[in-house]
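Engineer: Have a look at these structures, which come just after this line.
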Structure 1
């Protein structure tokens, strides 16, 4: 880091990521490549605060169930039913969930016991149907707020083609 430049705010980091992802993903039609690149850049930009960063996608072969997609971090849960845990709740409710203390969330699924807080953002396809969720965990309690929610919602808004 250049000693003459002040550290970037989270908002500035998210804005820079949005521009970088826009450039990288322009013309890319493969969803695995789009999701993997997004998870990678998010994880790198916010480490160590982002402990686990990735996607759970709706499984067309098993309606009402999410299956792990591209991610950065420790082993994730392979499948999560709609309505179960933070990811399943966000998918079934179709809204972003910020959980300051995952141990206080009813039905939390502990894929890694080091996770302390979580934000889950639903992802919709062009028709407005739930496609999956972006899941970010932190080893810190209360690591996420409305700044993260607004920026992550914006970031995933154009992800699905």
Structure 2
């Protein structure tokens, strides 16, 4: 790790706050041929894990089934820090970020899926939180839990 970044670590509470605030993240998985695959996702932090949902078929799902190791990232870009002398190489970025490494597992229990989908609905469409989730949607939606093995957070201002 760069020595200057050791001074810019987010605390556990700051990381949690950022994970609760951000609307999207990036999920990195491994393709069958060993190449990386990154995709933007909606997510929710719930009970100290990251949860994702999506279609029950596709590259992301295939990758997660074949190799559950993932990396997940959220960041908040706050702006650019321009050098007063206008040296382009001394321009910097003000940001907060969290990088998570962990393992993903597909949820199969309908009650667990319902709980997580309800949490996702509360996050993104709170005005619909009281609506019942139809059974066909529960059955037709893949829900993944990312158990956090390692988490780091950084900032620069």
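Since every read-out is calculated from the coordinates, none of them should be taken as a lab result. Owing to the predicted nature of the structure, the values given are computational and were not obtained by experimental measurement. Cβ atoms are built from the backbone, for glycine too; each structure is taken alone.
Engineer: If you rank structures 1, 2 by distance in nm of label points 7 Å out along Cα→Cβ at positions 36 and 132, which sits at the top with the largest value?
Structural biologist: 2
Engineer: Can you spot which of 1, 2 the value 2.3 was calculated from, given it is distance in nm of label points 7 Å out along Cα→Cβ at positions 52 and 76?
Structural biologist: Value 2.3 for distance in nm of label points 7 Å out along Cα→Cβ at positions 52 and 76 corresponds to 2 out of 1, 2.
Engineer: If you don't mind, another one. One of 1, 2 was used to compute Rg and Dmax of the Cα atoms in Å, and the answer was 17.9, 61. Which one was it?
Structural biologist: This value belongs to structure 2.
Engineer: Give the label, chosen from 1, 2, of the structure having the highest value of relative contact order in percent (Cα under 8 Å, 6 or more apart).
Structural biologist: When relative contact order in percent (Cα under 8 Å, 6 or more apart) is calculated for 1, 2, structure 2 comes out on top.
Engineer: Can you tell which of 1, 2 yields -10500 when helix-only ellipticity at 222 nm (-39500 (n - 2.57) for each DSSP H run of 4 or more, over all residues; to 500) is derived from it?
Structural biologist: 1
Engineer: I would also like to ask the following. 13.5 is what came out when mean count of other Cβ atoms within 10 Å over residues 60-67 was calculated for one structure; which of 1, 2 is it?
Structural biologist: 1
Engineer: Compare FRET efficiency 1/(1 + (r/R0)^6) of positions 84 and 148 (r between Cβ atoms, R0 = 30 Å, to 0.05) across structures 1, 2 and report the one with the greatest value.
Structural biologist: When FRET efficiency 1/(1 + (r/R0)^6) of positions 84 and 148 (r between Cβ atoms, R0 = 30 Å, to 0.05) is calculated for 1, 2, structure 1 comes out on top.
Engineer: Using the calculated result 1.8 for distance in nm of label points 7 Å out along Cα→Cβ at positions 20 and 140, pick out the matching structure from 1, 2.
Structural biologist: 1
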